[in-house]
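These are the structures in question, set out in turn.
Just so it is clear, none of the values below were taken in a lab; they were calculated from the coordinates. Computed from a prediction, not measured in an experiment: that's the story for all the values here.
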Structure P
Amino acid sequence: MGIRSGLELQADRIEQVLTMHKVLARVTGGTVTPRWIRFQVLPAMGGDVSKIKGLSEELTAALDVSNCQVLRRGAAVTIEVPRDDPQPVRLPPLYRQLTGDGNDIPPMTAILGLAEDGAPLLIRLPSPDVGNVLVVGNEGAGKTSLLRSILLSLEWANLGANLRNVHIVDDLETCDYARQDGVARLAQQPDEHVIVATGDVGLAQRIGDRFPVRLVGRVTSAEDARAATGWRGTGAERLMGQGDFIAVAEGRVVHFQAAFIGPNELATVPALTVNAAVAGGFLR
């Protein structure tokens, strides 16, 4: 079965479920991302959006998938279905895409991955709304891989310039008091930028006020999701792991697939290597 015919079959099944439950709505389009297929559903005038949100289990069964998320997007509803063949977002091709035709990535700007609409997601550390970044998630969420992509894309954007003020701390724990003190001191310095990853949502909750941007991967429960993001209802407990993240910043939540680079892919971007200053900023 081709991709188009498979998508049309899934759209038909969604509409069948809606019809069975007497919900007046239709599938109007969709988006294919590396990890998800997102169907856009438009309810008829006066349609009950809350009733659609209550049909996630029925939709999961009808579509024969492991899970199905129903999210509201203004007047429309988005139904997210995991792909049978999830694809990684490779950092080197994404970097080449962004720098094609002579374009440059601004200094001190990191590539995070692809947002849910398929657009590249970047973050500029010197921005007044950024400064410090907190990465949170359970084991297997993809925190270390995301840190590696952030580190390398910062190096590439600066073309080997000194990055003594880019400080990255992987796997910070509650009991690691020495590193916590160091992080606290650095986070208070206006010219320093700290990127911290932790699997401890309690720690994230305690230090989160120093980190305007939070990148949150899979967590265990809705309570952990609130502690990790600082918000209710973000759905971080429903993330799939392995690079499935949400970014919480500037009063917004953006769902994205984190960029990934394997050990053998470093050679695909010529003449770009991690310099000693960056390596020195990677605190262990």
Structure Q
Amino acid sequence: MKVLVTGATGFIGNYVVKDLLKNNHKVIATSVNKEKAKTFSWYNEVEYLSLDLSQLEKDFNYFQFFKNPEKVIHLAWEGLPNYQSLFHFEENLFHHYAFLKDLVSDGATDITISGTCMEYGLQEGMLNEEMASLPANPYAIAKDTLRKFLEQLQKNYSFSLKWARLFYMFGNGQNTNALLPQLEKALENGDREFNMSGGEQKRDYLYVGQVAEYIVKIALQNEITGIINCCSNNPVTISKLVENFLAERKQSIKLNKGFFPYPDYEPMHFWGDNRKLKRILETGI
């Protein structure tokens, strides 16, 4: 199977490329920076073609440029983790839609795209794919709008659309400003205490390697399409996540809970309903 992976050098993309190669698929990898791509272990095992989505050429056949892939896994998205930037829907949204429309109009028939749990907005509890999307920040608005644009595009072009709605992740390569990398840095520095929020918010976490495996399984099957939550359905408080992290490493540090306020762009308690994902995993579709 020939698979195009955009955002290949990103946190998730790196693991998705590795999973595809492990399962003997031919990978066409793309990102903006070729020199960065060369630093990845998989670089010589893929066909790498760099592309800056903000510099798309009009009337250029990108589907042909990327060797007519049988599947597309679109993970690229610029400007993170600044969820509040207007850039997401003022610029990014249109660059990505133009690129995906070009692929589809020139022959792509199967596209899997990474969405975000933030599309659910401030809704609490277990979130399922049938619930209305109520995005409450520019990043989530842009992602949700991209999905709706593509659903309208399906009325003009025949293609399979799988929207892998991602929840929370951890693992090597994560943004250094994320919670666990910051905790790891504090431990390495020998800090006496670690500043954090109150820690009572519940989230749905998965190891990034597991997320990548799920994305690949979602992408390679054709029976279940549309929105698919990519999650654990096993909520954990941030306090417990941090405590488990410390216990696994047999380390300790004073947790200065309540130092940071709870973010206003997320509900306090939410996690994903993963029944659609489990159908894919259990049936081997």
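So mean projected area of the Cα convex hull in nm², for residues 208-263 alone, computed for just one structure, reads 6.0; which one of P, Q is that?
Source structure for this number: Q.
Suppose you compute Cα extents along the principal axes in Å for every structure in P, Q: which one lands on 61, 43, 29?
Corresponding structure: P.
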